[in-house]
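K.L.:
Next up: the structures, one after another.
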Structure I
Amino acid sequence: MDSLRAANVEFCLDMFKELNNNNVGDNIFFSPLSLLYALSMVLLGARGHSAEQMEKVLHFNHVAESLKPQSEDSAKCSQAGRIHSEFRVLLSQINQPHSNYMLSIANRLYGTQAVAFQQQYLNCSEKLYQARPQAVDFQQAPEETRQTINAWVESKTNGKITNLFGKGTIDPSSVMVLVNAIYFKGQWQSKFQERETTKAPFQLSEGKSVSVDMMYQTGTFKLAFVREPRMQVLELPYVDNTLSLTILLPVGTATLGQVEKQLNVKTFDQWTSSSNMMQRDVEVHLPRFKLEITYEMNSLLKSLGMTDVFNQVKADLSGISPAKGLHLSKVIHKSYVDVNEEGTEAASATGDNLTVKRLPIRAQFMANRPFLFFIRHRDTNTILFCGKLASP
């Protein structure tokens with residue numbers, strides 16, 4: 001399980017950096033867990049160089065021996081590799097039906113009717129990923145297919161993610177489309193009171209600001225102070241403490257750019273380590289915000305090194321189908337988050353660096369400038385969603 005957790009964090013930060021480079025100054029929001037889950041479903045049927053590239057980008061290559069099927073024609077899904085089985089266990093842990101939050105992760109591969117799926121792949125993707133590939137008619141009915149996919153996504157995200165594929169995005173040349181949807185709704189363990197929400201300035205950049213609805217509450221929360229770069233790390237738990245929102249907020253003269261520059265797996269683990277966060281009496285000022293962002297992932301995944309699977313000539317998806325020319329046409333990811341007084345609705349170390357200073361009796365956490373945020377599953381330390389609020 002540790003290997004999957006490590007892959008989740010590494011893949012998350014890789015994705016964030018690529019999105020950050022391509023969307024300078026913009027809000028960012030996505031679900032690394034949902035994307036990792038969806039792409040792993042494709043990896044299950046990838047072979048050869050295509051599989052190797054995917055393993056590397058998904059950070060499964062250090063556990064590569066546990067990915068390889070022991071026998072190509074084996075009907076036993078357990079031989080597809082440990083990482084796939086681990087995903088099934090992880091999802092069952094995170095997505096408990098009786099929890100005090102709603103989480104729905106749904107992935108589906110849509111392939112052209114001209115392709116016959118391997119029976120073993122159909123069986124194993126259903127057993128391991130609760131997802132069965134769907135045959136559709138891209139060639140003769142692209143518009144009808146687009147509407148069918150959009151309706152399915154909308155139903156899986158409680159109506160929050162609509163029109164995932166815009167008009168004209170699915171064309172007759174499409175061969176295989178990976179659809180991945182995630183919906184989350186959670187309530188704060190300690191809710192903000194609407195009567196405490198007031199208008200306040202949010203600093204955008206040098207000298208520029210916008211007026212936002214700033215929520216406020218005083219409570220006991222986990223808080224860490226990082227010395228370099230100077231920032232506060234606050235954890236706001238959701239009901240029953242299973243999930244939490246972690247915010248990285250630069251303070252003083254530090255900028256979010258400095259935080260982003262030093263952000264890697266090691267620093268992220270240090271900054272957010274429970275051992276470095278102390279229960280404090282905190283005055284929390286947090287803007288109410290809502291983000292809805294769509295990314296086409298093809299170019300981003302290619303830039304990370306996953307190139308062959310998108311190439312009609314080079315793609316080896318023979319574990320999915322023996323058909324020649326089978327490749328991924330599109331990977332689209334749309335995510336939605338709504339942070340308000342009730343909670344969140346979302347459809348995405350030791351040493352010199354960290355120090356607990358002598359703090360005033362009550363600490364101030366004033367999120368009136370750009371910050372990073374992560375929604376995590378506390379028991380498994382898995383990142384469900386990652387975001388950057390540059391402008392509410």
Structure II
Amino acid sequence: MTIYINNYSIVSPLGYGIAETRKNLFSGISPGMMKTEKYSPGRSLFLGLAGDQLPDLSLAPIKHRSRNNQLLLAALQGIEDSFYLLSNGVDKSRIAIVIGSSTSGISGEEDAFPYLMENNKFPETFDLAQRLFCSPANFLADRLGVTGIVHGISTACTSSAKAITSGARLLKSGMADLVIAGGVDTLCKFTVAGFTAIESVSADRCNPLSLNRSGINIGEGSALLLMSRQPGDISLSGWGESSDGHHISAPDPSGFGASLAVNNALKMSAKEIDQVEYINLHGTATRQNDAMESRLIGTLGFKCPVSSTKPLTGHTLGAAGAIEAVVSCLTLAGDGRLPPHIWDEVQDPELPKLNIAGKYASPPKVVMTNNFAFGGNNTSLILEAV
């Protein structure tokens with residue numbers, strides 16, 4: 001049974017919507033990547049901002065009024081027409097929504113709790129339900145009238161990749177006929193402070209695979225994929241997942257768990273390594289992640305072009321898997337250009353030399369996108385032009 005991606009949308013530091021994202025992505029331009037103290041008072045950091053021109057939710061129920069859901073609604077608008085077309089005649093109980101997030105409405109808490117301490121009550125615009133990990137999925141279900149399977153996934157940086165695989169399993173099993181899957185995460189002081197505390201944040205633009213890499217740029221964004229068994233131009237032909245539990249934050253340097261995910265994706269898709277024509281790396285620009293991932297790619301024998309798009313989006317955490325899946329869709333549906341790898345081109349001599357993607361190549365038909373998370377949680381997706 002083939003799972004198709006019938007439409008997709010994105011809002012991120014690359015831009016608002018598919019057209020702007022496509023233009024900026026393949027040009028190596030990212031309007032939202034900038035130095036700011038907005039989320040780290042007193043320390044200027046390079047962050048990826050999606051902007052503030054987001055849909056208004058002031059008339060929505062209080063439980064749905066989070067900036068996270070505003071960002072999600074912005075992405076929904078990009079696939080809404082397709083959703084209504086494909087859902088015509090489909091019982092709303094046969095539609096599923098699966099959304100990954102690692103922050104949900106936490107940014108609202110950063111204002112609400114100081115208010116609580118001063119006034120002995122929360123502000124009227126705040127509801128604790130805003131910060132639940134299921135909040136984004138519940139928001140979309142309420143807005144669209146969906147009564148089928150609805151749930152949130154929070155597995156750190158694999159959250160929305162796992163939302164996509166979860167949605168695909170619902171379609172394969174016959175438990176749903178139409179799925180909206182994806183992810184959303186918004187910047188907040190809590191996340192920036194947390195990654196700063198474990199010395200994973202770079203003050204300058206991240207530099208994946210370089211000898212000089214020094215950590216991540218945190219970003220925000222939202223991406224949604226409309227999936228069904230109805231034929232489309234792109235299929236999700238394979239996926240793999242594993243959980244090696246090596247360490248709470250560091251990846252297994254051997255890449256054992258990650259290799260299980262990659263090999264399972266290849267097996268499901270019935271693809272050999274040399275049939276994969278482009279890999280979107282997890283590529284966080286931390287010392288340990290880049291070392292593990294580049295050795296994994298080299299050891300398994302991939303020769304295709306690779307790139308990390310995190311210098312263009314920032315690391316959007318729970319939204320990363322979905323954003324990079326949409327980047328992969330844009331690559332498959334493009335004119336042959338590959339997402340450029342933005343770095344200083346200083347090869348780390350301790351890492352295998354990978355085939356770094358340039359700005360142009362022949363149009364790929366098969367692409368892989370990988371995401372690796374805290375706790376040794378690993379995902380790999382293979383998408384294919386039909």
Structure III
Amino acid sequence: MGAEPRAEPPASPVNSHNEWDPLEEVIVGRLDGVTIPSSHPVVSCNIPPWAARLQRLAAGLKYPNVLVEPAQQELQQFVALLESLDITVKRPDAVDHGRRFGTPDWSSRGFGNSCPRDSMLVIGDEIIETPMAWPCRYFETHAYRTILKDYFRLGARWTAAPRPQLTDALFESDFRVPGPGEPMRYILTEFEPVFDAADFVRAGRDLFVTRSNVTNAMGIAWLRRHLEPAYRIHEIESRCRTPMHIDTTFLPLAPGKVLVNPEYIDVDRLPEVLRSWDVLIAPEPTPPDGRLLKITSLCGKWLNMNVLMVDETRVIAERHHTGMLRALERWGFEPIPCDFLHYAPFAGSFHCATLDVRRRGRLESYFP
């Protein structure tokens with residue numbers, strides 16, 4: 001008898017190679033059970049000293065409703081907008097992040113699932129769970145396991161980077177934020193690889209990364225070795241004194257167009273591969289109205305850059321940032337305004353709050 005015909009593997013439901021192919025399916029974050037991050041130097045080093053003192057006092061408590069409720073309303077409107085654009089939206093399970101957990105070396109409470117972009121990196125048909133440096137985010141991807149298992153059963157590749165120990169050896173005990181003109185330094189040592197996915201952006205066979213206070217050189221080396229030889233990783237030099245996540249510093253919007261932060265990026269020091277690309281300089285952000293938003297944001301002022309590409313032309317951007325909306329139009333894009341200012345206390349905006357799981361396109365090289 002002849003051999004039985006070999007069954008073809010299922011087509012993966014995960015397929016995303018860049019930041020701009022037509023978006024078909026996305027994971028959107030959730031605010032249920034969100035908890036103020038537990039006190040730790042790796043958390044407080046990225047916020048002003050006065051805010052760090054407040055954060056330490058409130059660590060482990062539930063976010064107050066005065067912050068959660070308006071953000072929830074905007075989040076639901078954002079989900080409705082995505083669905084109106086025929087984009088499939090998946091959501092993580094609701095989790096009580098106030099529950100304490102630990103390892104043999106430390107214990108913590110959680111944070112939330114507001115930003116799936118941080119804890120998972122999609123490269124083609126593979127989802128990589130990242131080794132994050134904040135102890136309060138150690139088990140964050142558990143809320144996505146229902147989704148991840150479904151994707152795996154349907155043919156996706158599912159990888160987890162080495163789970164870090166997060167002992168004191170990973171953190172500089174005498175860390176001080178470098179002042180203007182001082183050599184750059186980071187709170188992380190090279191004790192073990194750690195990185196947030198949000199420190200990387202994708203452009204086909206090329207990825208761009210910023211080293212930061214949540215992504216060390218060893219973490220970049222781990223991902224480079226994992227992806228070689230099919231992909232190249234280029235490091236973007238940032239002038240930010242407290243770097244954390246690339247998508248308010250450098251964000252590819254379409255083939256040949258990249259949005260950069262003029263405060264953090266020296267255009268003349270961008271990687272050589274970008275010489276043929278149009279470098280779009282982000283306009284100055286519009287300050288938010290109201291003192292509460294200003295003092296509770298876990299993000300810097302450049303959230304106007306944190307946009308989500310629906311395809312090469314259409315882009316979801318914050319309605320409040322009119323300067324960015326006008327700039328996008330000048331650059332040939334079609335901005336879709338949406339309210340999302342109240343998401344800032346939960347560490348992000350549109351790009352952070354989403355993980356694009358499937359975009360209609362194929363792996364290409366956009367650079368020589």
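K.L.:
Determine which structure produced the value -10000 for helix-only ellipticity at 222 nm (-39500 (n - 2.57) for each DSSP H run of 4 or more, over all residues; to 500), calculated from the coordinates; the candidates are I, II, III.
P.N.:
II
K.L.:
Quick one: semi-axes √(5λ) of the Cα gyration tensor in Å came out at 30, 26, 18 when computed from one of I, II, III, so which one is it?
P.N.:
Label of the source structure: II.
Read-outs: derived from the displayed coordinates by stated rules, not from any lab. Predicted, not measured: the structure shown is a model, and the values here were computed from it.
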